[in-house]
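Visitor: Got some structures for you, see below.
What follows draws every value from the coordinates through simple rules; no lab data is involved. Predicted model, so just to flag it, every value in this text is computed and none were measured. Cβ atoms are built from the backbone, for glycine too; each structure is taken alone.
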Structure P
Amino acid sequence: MGLSVIGFDRFLMGFTLGAHILIVTLSISLSLIVSIAEFLAIRKKDPHYEVLSRRLAKALVIFFAVGTASGTVLAVELFTLWPTFMVLIAKVDILPFYYEVFAFFLEAISLVLYVYYWDYFRNRYHHWLLSLFVAIGTVMSAVFITMINAFMNTPSGFNIPAYLASNGSVLIGINPLAAVASPSAFVEVSHVVTATLTAGSFALLTYLAVNYYRSKSAEARDVYRKGINITAIVAFVSIILAGISGDASMRMLMSLQPLKYAAIELNFFHSQANAPELLGGIMINGKPAYYISLPGVQSIIAFLSFNSAQKVPGLLDYPSSLWPPLFVHLTFDTMVGGGILLGLFSLFLFYKVARKRNISGRFMYYGMITAGILAEIIYDAGWVTDEVGRQPWIIYNVMTVNSAANTSPSVIPLGIGIIIFYLIVVPFTFYFTARVLKNESVERQISEVRNRL
């Protein structure tokens, strides 16, 4: 019964994180794009940018509210499903949780003032500054939570040998600041923030594209066109940065989490130089099958050299009992392959925007819709790769998932309730946001803004 409950714990945590991600990606991208839109409205005295920022700010309020509720559920899950893990976190790496609370306060207070006191500021730049605080608070919340995940991947800030030798009963040498600044923190935070902004920007492009092509007036199309232009530029820049930080993450894995690296690359060999790159592939009878092998390409990418004698980690260097589920190779391929496709499309879209070319047409319409859906799939695939690739550890080489989990059957009814909650709330959030924005006429908003200018 204990093992089945642990399996349920894993599923529940993965399900809720996957649902929460849909809200978080949009919250982060909206906070930045609202700020950019209002700045352009003030600078250019353009009512279209003003209306865009006002409309998207209302969407941000809804996603912030639901994201707050969702984050609270996740916090309860952490304590309920993984009590042993949280005991260690509370003693060693609790600072990011405290920091995240202050980031949340900054975001919440600034967002209330920003939305409900929009027209009370004589100096519009003072109001715009509030949007910067909203964006900073939103991004920093993601940063601090990611620091916890970085600690799970590369633990630091306490005497790990003493902890392991005592079977978890001796916890000495605690340094909370060292735990916050774990070896993978900078690289992981950089990748998560840029990838989150990428996913949210492409998702927002879907909304803007649908409304642009459905709008019947030139005024409304101008609002959505300018929104597409801003979002396309943000998506293009963020996906480049996500690619750079993702490459740095893979190099970091080779030295800090070599087994995870070997599983992600499906390196079914001992450490070796001139390693092939496998595209696709599944394990059949204990060996890879149905893959495309590119000889030497993995080593070329890993070491940026055609003749490097350095070796990449291999699965056979480690006991199979410690291997994570090897389907992470497929989720990794999904992330990288999908990311390349998104990058090419964002380059094309950026070219269109930069050259002030027409963005109408079926290719652009369906391209932006497809990109928004694909971006969320890619983002979730990345998190699956990271979290499942660390198995069987919840804290790498320190604490296993099985030893951290709550094995009481009482968590199952609670978990089923949480699953039902997300199945209702997440779709309703998108539906309600669309209805709120649809009920407000773009043309009427433009007229009202012009009267104020």
Structure Q
Amino acid sequence: MSRSNSRSRAPAVELEADITDLGHDGRGVARIDGKAVFVAGALEGERVRLRIRQRHRHFDEAETVEVLTASPHRVAPKCAHFGVCGGCSLQHLDAQAQIAAKQRVLADNFARIGKVEPAQWLPPLVDEPWGYRRKGRLSVRAVAKKGRVLVGFREEANPRYVADIRHCDVVHPALGEKIELLGDLVGALDAAAGIAQIEFAAGDDTVALVFRHLQPLGERDRAALTEFGKTHGFAIYLQPGGVSSVHPLWPEAPRLAFKLSPGGGAQDVELEFQPLDFVQVNAGMNQRMMARAMELLDPQPTDRVLDLFCGLGNFTLPIARRVAEVAGVEGEHGLVERAGENARRNGIANARFHVANLFEDQRGADWARQPWDKLLLDPPRAGADQVLAYLPHKATQRIVYVSCHPASLARDAGILVNQHGFRLGAAGVMDMFPHTAHVESIALFVRSS
């Protein structure tokens, strides 16, 4: 007996439709015969001719064939690869409308999921919209029909394929104009078929490329990679296995680091990191986010602060400059080790770090039992609901929550307001990923009197 599939390729049917909304992934939303259709390349308020790509049980996916009535916010994309490359989804929407759309997503999630509303909406944080991406992963694939190796992000329409791009306007400028050269480099290697991906990470002075290779590299290939690094100013790393196998090829001891200047002068800190470590993707926005977080947290000389999901100490160490004591907690041992090293390197003695899986119950840990005046949360997409089962304590009067996923922030906001007696004092979006639908935000929670 056969079973019907809820997902199927659609015949090339073209229809006209009005776009009534912008989806969470940046696609326009239409309704055809009562069924939602997500339309790539369409904007809210437009009428378009669309082609159905794929049918599903509860929704369909389509692409824009022709814009019949354009949105006043539609602009010409800067990148010639837009619409093919899946790295950006909103280059055709003007900057102010992008921010407004992200703020609507955050407000909708607060109302629908958390049943809360901020007492104050913070002005959106924005920074340079091009060349901002200092961290990322480029896919690599040899394509016989094209006679060359493609290096880039996945295609928008079919993520199984690597987009044929020659440059990237959102990647760090030192690398963005050299995407095609990377493809030429890999294509000339003896082990070209064994290069699976290239990760990049930029510090203030160094851009590192990490080549993941599935077979050993011969001397000729190693020499070619070294020469590419020397010629174009990249530090070259190799990754023959897991994360722990990453090691420098050239130079012998590269140094990746970035400086944070939340208050300037003596309050500066510098964080060293390894190329696969988590760091905030947008360096300029990280500086602005740090200033906003400090403003909301309002650290005082007598405060004891707990920083959860602390990573390398991105927030922990600048906070330490202003308070009596700060503790950072992170699940990845290597990040905690480097956070401690960064504290010592910056002459910070009032910060301590702990390794703990914050998605497991940690209420028995020493740091979890102590009273903290203030709390900073910077969790991954899953949010911090596991932590909020036992924190914050009654002594905690102020919480700053940095979020990369509006739905988990909204859920956790509901917990803090309805179960822990806080009020949502302020919230706003931060454009960490311009030209994408990704919504980064920050919120302040204050203990209700």
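Visitor: Compare FRET efficiency 1/(1 + (r/R0)^6) of positions 210 and 426 (r between Cβ atoms, R0 = 30 Å, to 0.05) across structures P, Q and report the one with the greatest value. Could you put the intermediate results ahead of the total?
Guide: Values: P: 0.95; Q: 0.20.
Across P, Q, FRET efficiency 1/(1 + (r/R0)^6) of positions 210 and 426 (r between Cβ atoms, R0 = 30 Å, to 0.05) peaks for P.
Visitor: Let me ask something else about it. Work out the source of 4.4 here, i.e. which of P, Q gives that when mean projected area of the Cα convex hull in nm², for residues 98-137 alone is computed. Before the final figure, lay out the partial values.
Guide: On the way: P: 2.4; Q: 4.4.
Computing mean projected area of the Cα convex hull in nm², for residues 98-137 alone on every structure in P, Q gives 4.4 only for Q.
Visitor: helix-only ellipticity at 222 nm (-39500 (n - 2.57) for each DSSP H run of 4 or more, over all residues; to 500) was computed and gave -6000; which structure, P, Q, did it come from?
Guide: Values: P: -25500; Q: -6000.
It must be structure Q, since only it matches.
Visitor: Here's another thing I want to ask about it. Can you tell which of P, Q yields 3.8 when distance in nm of label points 7 Å out along Cα→Cβ at positions 282 and 306 is derived from it?
Guide: Numbers: P: 3.8; Q: 3.0.
Working through the options, I get structure P.
Visitor: Quick check for you: by Kirkwood radius over Cα pairs in Å, for residues 242-289 alone, which of P, Q is greatest? Write down the numbers at each step before the final one.
Guide: Values: P: 11.9; Q: 12.7.
Answer by largest value of Kirkwood radius over Cα pairs in Å, for residues 242-289 alone: Q.
Visitor: Between P, Q, which one scores greatest on relative contact order in percent (Cα under 8 Å, 6 or more apart)? Present the calculation step by step, with values, prior to reporting the outcome.
Guide: Details: P: 22; Q: 14.
Answer by largest value of relative contact order in percent (Cα under 8 Å, 6 or more apart): P.
Visitor: Computing distance in nm of label points 7 Å out along Cα→Cβ at positions 66 and 370 gives 2.6 for which of P, Q?
Guide: Working: P: 2.6; Q: 6.8.
Of the options listed, only P reproduces it.
Visitor: Thinking of P, Q, which structure, once mean projected area of the Cα convex hull in nm², for residues 74-297 alone is computed, gives back 15.4?
Guide: Values: P: 18.9; Q: 15.4.
Only one of P, Q returns 15.4 for mean projected area of the Cα convex hull in nm², for residues 74-297 alone, namely Q.
Visitor: For FRET efficiency 1/(1 + (r/R0)^6) of positions 58 and 146 (r between Cβ atoms, R0 = 41 Å, to 0.05), which of P, Q scores largest?
Guide: On the way: P: 0.90; Q: 0.65.
Result for FRET efficiency 1/(1 + (r/R0)^6) of positions 58 and 146 (r between Cβ atoms, R0 = 41 Å, to 0.05) over P, Q: largest is P.
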